[in-house]
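Each structure below is given as structure tokens.
Derivation of every value follows stated rules applied to the coordinates shown; laboratory data play no part. Bear in mind the structure is a predicted one, so any value in this text is a computation, not a measurement. Cβ atoms are built from the backbone, for glycine too; each structure is taken alone.
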Structure 1
Amino acid sequence: MPHVVAACSSVGPFTGGLSEFDVEADTVGRLIVALDARFPNFGEHIRKHMAIAIDGEIHQGADAAALTPTSEVFLIPRISGG
């Protein structure tokens, strides 16, 4: 089961302070749906404010990115600039 690490303090209000989870999912899109079911409104927060790294590689438009049972997924704040 993929292991998720939320490396951002902004997730605490959604998760009750938890920052690591094991989630049954085979794609990032399904992982976000599962997290949203577990923690209401967390999925929207992820989509709007977080970048996703799978096994050390940041993915853009990651919904279809495959996950394995040993995947490590990091949710990190998006970097914006001007």
Structure 2
Amino acid sequence: MRITIKLFAYLRDYLPQGTKGLEAEIEVKAGATAGEILKGLGVPLGECRLAMFNGITDTDPAAWMQKNLTEGDTLAVLPNIH
């Protein structure tokens, strides 16, 4: 299935090579969780703080990492602030 991933600040470094800006459309397995998708991109999960699923914010990484995405969803992730 295809989803849009948006990674903000220094997390943009983990977007697929050749990506312009802060978002990319990627192919993931059906029913993949947010955590699986981020891990597959090499994103350090401990650096992820806040996620938005189709514009709806979730501030609990323990919960949102387990959320399943569906075809056409948008996952946006903001990092911890150091």
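In terms of FRET efficiency 1/(1 + (r/R0)^6) of positions 44 and 68 (r between Cβ atoms, R0 = 25 Å, to 0.05), which of structures 1, 2 is highest?
Details: 1: 0.45; 2: 0.70.
Max of FRET efficiency 1/(1 + (r/R0)^6) of positions 44 and 68 (r between Cβ atoms, R0 = 25 Å, to 0.05): 2.
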* Structure fact -> When distance in nm of label points 7 Å out along Cα→Cβ at positions 36 and 52 is calculated for structures 1, 2, the one with the largest value is 2
* If Rg and Dmax of the Cα atoms in Å is computed and equals 11.6, 38, the structure in 1, 2 -> 1
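With helix-only ellipticity at 222 nm (-39500 (n - 2.57) for each DSSP H run of 4 or more, over all residues; to 500) coming out at -7500, pick the structure among 1, 2 it was computed from.
Numbers: 1: -7500; 2: -3500.
Traced to structure 1.
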